[in-house]
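Each value in this text was obtained by applying a stated rule to the coordinates, not by laboratory testing. All of these numbers come straight from a predicted model, not from anything done at the bench. Cβ atoms are built from the backbone, for glycine too; each structure is taken alone.
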Structure P
Amino acid sequence: MTYEANWQSLNTRPVPQWFGDAKFGVFVHWGLYSIPAYARVGDYAEWYGYSCNGDHQDNDSHRDTYAHHLKYYGNRPYYDFVNEFTGNRFDPDRYAELFQKSGAKYINFVSKHHDGYCLYATRYAPGLNSVECAPKRDFLAELRAAMEGTGVRFGVYHSLYEWNHPLYLADPEQYALKHLIPMLIELVENYRPATLFTDGEWEQTSKTWHSEAFLQWLYNESPVRDFIVPNDRWGSETRGHVGGNFTTEYGFVGNDTRPDDWKPDRPFEECRGIGRSFGLNKEEGANDYLTLHELLTLLCSLVSEGGNLLLNIGPDGDGTIPPIMEERLLGIGRWLAANGDAIYSSHIYAPHKQDGVWYTARDGRIYAMTTTFPTRPTVFSALPFDSVHDVRLLGCDAPVTVRSAGGAAELFAANCVPTDFPEGGIYVYEVR
């Protein structure tokens, strides 16, 4: 099918099936902001380059970062960090191995954030990219090569706008035509990502960004047209309405909280950090990070409603992944190794329950996920007793007892022990 440069036509393109099947991805925010790695707890450290500017003091967050910058860096401009950002401990093979062990099926690596610094070779950011500056390395190319054969798809994040680009400040539409769109085409052609997570769209409408024309090229002519998954961040009016997959950001918190009136008609993706920032924030402590149980609860909740979790890590300025972030990803991976049948390629089975029970379905099987340890009988109201013919616990050989409780199935396994299961506190029954 040939798509036209208008939302009515572009929205008829289905989100590629692989994305809806993937369920879990890893986001990576890394750049100049990873050197100071500072924000108030609860704020975004990747906005340091904007907040540390004395001209941007319109709220307490910006004022706090400005005071921090003066204390530790004096009057040095933010872009002096290009000399300190060397990435000398960035190990693409270790990254790729971690992503694979986490159970993720795709990643989004920040190619350029709002500060305009690029972590790859580009002719559109002279003197402001990792190949020309201190690292002398193309981080995107290195990571993409390392991920070949891992089963984890390589994708990118790319900011539409740049805080300080002179053409953007003078004429946003000319910036889009002469800088942004050619830059995106170059990025797609040279690195062939499976995902394209754009951001910073809120500053202008999709008409000013010329988003429809770019997506027409992406869907019809680009080398990734058969599998690319863009998101919905293409203009101030687009998020949650048009584009590729729909995105939320810290929109699903804890067990059951979601945006008001959230009724997506396509695969969607919740993105968030393990803490409250995307870029590394060294002000955050252990208590500011979600526990493994909280992360798995979030994953199960999202997947039961047809969504994906895109979980962010923020490496240190030298490329080191903080151990607490690595530990969380490895814990998710161990849980998925035992329970992935309930997650990957699954679809919605029943409405989300408020009592900590989630349901998915796949290949004629139903999966009931609960926080209740299996030795305690649990009633699964969405499972009629008469429809249950065979039940097993994923990751455990203990036999499961099935009883009727008001016509619903009540399940438990008296002989299982905690060591039968990976950590995380979510237990999965497979029902046939």
Structure Q
Amino acid sequence: MNPSTPNIQNITKRNGQEVRFDKEKIVNAIFQAARSVGGEDRRMAEDLAEKVVRHLEISKHPPALPSVEEVQDLIEKELIENGHARTAKAFILYRYEHAKLRKGQEQYLATSANIPYKKIWQILVWSLDHNCYSVKKINERVSNGTYPQLVQETTQKYDSDVANAVSKIIDRKGEVRIVIIAGPSSSGKTTTTIKVGEHLQKQGYELVAMNLDNYFFDLSHHPKDEFGDYDFETPQALDLQLINSHLADLLSGKTINMPRYNFKTGKRETETDPLKLASNQILLLDSLHGLYESMTSSVPAKNKFKLYIETLCQIKNEGGEFIRWTDIRLLRRMVRDSWHRSYNPRQTLEHWHYVRRSETQHIIPFIGSVDHVLDGSLPYELPVYKKFLFKHFPDFVKDYQNDPKRLDAYIRAKRVHDLLESVTQWDNEEIIPKDVLIREYIGGSIYKY
């Protein structure tokens, strides 16, 4: 076959329109991406375009037609596999930016309509720069010995984000009395609360921490579903009246008796902890529902600084789809609950539909009111979780597959099973610092949770 006359005659545009296939457009797209990073070899672009065409000819037979998206996927694949990483990055960013312009929104990235697009874009660029934007690339960093370096790079990224948030708090010195650190389950709120506290202390601020998880009602007060599971993911699972009363008392200089909640027994303990907020102190709140207005309605808005943390990872799985943020957090909670809260991974998975329902109702709608969005994603964490959890998932998939009442659990189990199966396991936890966010879940932290 003559390379200059491909048998692909037509192509389907994004709007479904069928148009003539033009290989020269592929050459130009590759060459433009190469030139944007200093490349001048058009012959290279022609060679790579020819490889794209050959793949299309193998995979598509009339009357089936290739789509524009398929062609772009192949361009990305060929650039990466042929060692043109910088050109691949330029092409990927160009593709994402134009997708955003076409759609007029942020759906093309792994994102939420409530998260600022600029934040997601920064994380995507960082992932490309640090060669961890896909499971395949993370596996390569495990195999080529640069995984410990990825741990360090990720730690620096997170610490920098925390420092940026703290600088915003300092800009409102004298006004902010309460810093609320909120986010969905297992996003990293507790570690972030500690880190923010450390940064503020270095700036001369006195801090008082108040963990609102201590305000849970006793578990026995919550209704059970048909499986005997409790729904304690809603704001109403907390004593909102007592929280607001205590916050108002603290801001007026009074001493409160903060309750203690024992997650292993599901009850408040008889002992309480006295807490007082002096006029020169800032109160730090770590709460799943910190953005829920009724949680802190007794505090004037000007006195609150709201920080939201989420696992905003921009990592593709083997199928080319972005990994869901909720799946990362599910794995974190499975690991943590198994050793810290006396839950086995199966219980955590079966309970997760309550977690997601509460997030969509009581957390996500209020993200637009926050002062800073912080990225709690850790591109190195999947290889660590595989050691703890993958052994459980084949049984989960088998047990839930034919149970219509566990359809939600089956869908999640199958998706996470396939994800972990594609990940290269990492066993040596010693290379992970003792003060980083992942220690909140796997243990071994210098902090007390």
Structure R
Amino acid sequence: MNCTRELRVRLAVHTLTIVTAIAFSAVTGMAAEVGYLEKDSQTLFPIGFYELPEDDKALAAMADAGVNLLRCGNATDLDRVHALGMLGWMPLSLQQGPSDGIKDQVNAVKDHPALAVWEGPDEVVWNFTAYSGLHRDMGVYEFPDEWWKQTPKAIAYSEDKAAEIIPNMRAAVEWIRSVDPHNRPVWFNEAQRSDVRFVRQCLEFADITGCDIYPISTNERNLPRMGSGVDRWERVGKGMPVWMVMQAFSWHELGGRHESRGVAYPSFAESRFMAYEVIAHGAKGILYWGSDYLTNDVFRQSLYALTAELAALQPFLVAPEEDTALRLIEFAEDMQGLGVAHTVRRSGDDWLVVLVNDDDHRHMGVEVSGLDAIDGRELAILYGEETIPVSQGEIVVRMQPYEVKVYSTSRAWEIAKREGRDYPGE
């Protein structure tokens, strides 16, 4: 088993007999391969956006940047992404149950070759438990933190709503599975701190879980929260594949009460850290939300530089993790914190080693062992100058605070596109 840091055991289970994770569907009673995408007999790591540009040129720019999954509302949307070789997911208001509207939506697209995933209602549990709008907009709670204090009123409200919503969603999913000839996976995205007990009831009839985290604002830049989010949702889902929804906006662009978080775009380095952070922690997909609000085209190009980099690594991203281990060789007082996350993958004769320092302090002795298969070969850091030989089946590297190091046995995995990689953020 591959440990991403000392004393840390990954919950997700990997197997060499398939290329995707296995999840049990309580609705169908059958094992379904989920987590990655399948297109033209090729397995793909999801690199997605919620935004579907109306302009064809803007849509083509996404495809050129390696984006392979977009949120679609109807067959026309799916036609557009299909024409560019991408796939789509379909959001459904499953809380209505198998209504005529849901049935019409599903029947209209169930045979479409570009449709890859069914999406349940966004943050459905969050919206009947802790959502601040229950106090601010709807007057359900008397004060905003009633849910966290678990007052009788908050508990009663959540139980009543769960008893209404969750059975409806189960019935809707049961109907969808009965008519979907391709048995597409069902995905539920939640807020990062959504209630475990209610979410697990929903996941009894889902295939993919995950959450959205947007950590960059003028007051905070908590990058390691992304990896902690993957860890939490692997535990919530008991090893179910996790998709992470990432920040593609500045909070001020959302308007209203969000403007108080100010003008703050992730730098390219921060976006890159967050992407490799969730991959190293075991995420099976990355999706970006908020880009349809974007007014900063330079930041957009930095995101596309990153998605293009990730797309070039597709064979590694869907490969099983190699049986390696990471150890920090330091004084005890230097080892406080989250440590260094890592993942090692192989594609053919080439290997990829990803290291992500989750801490705000340096680690000067980061040992990765279990590299015996490439002993004597050299690893080159992608998009950098550093090289390091593999000796006695291991490497030892040094890492600065929040540093990412992506090594490969070949620089052929680098892409030529460099525009956007120097974006400093705001």
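Quick notes on this structure:
- Read-out FRET efficiency 1/(1 + (r/R0)^6) of positions 137 and 289 (r between Cβ atoms, R0 = 25 Å, to 0.05), computed value 0.75, structure in P, Q, R: R
- Label whose coordinates, when semi-axes √(5λ) of the Cα gyration tensor in Å is calculated, return 45, 25, 20 (choices P, Q, R): Q
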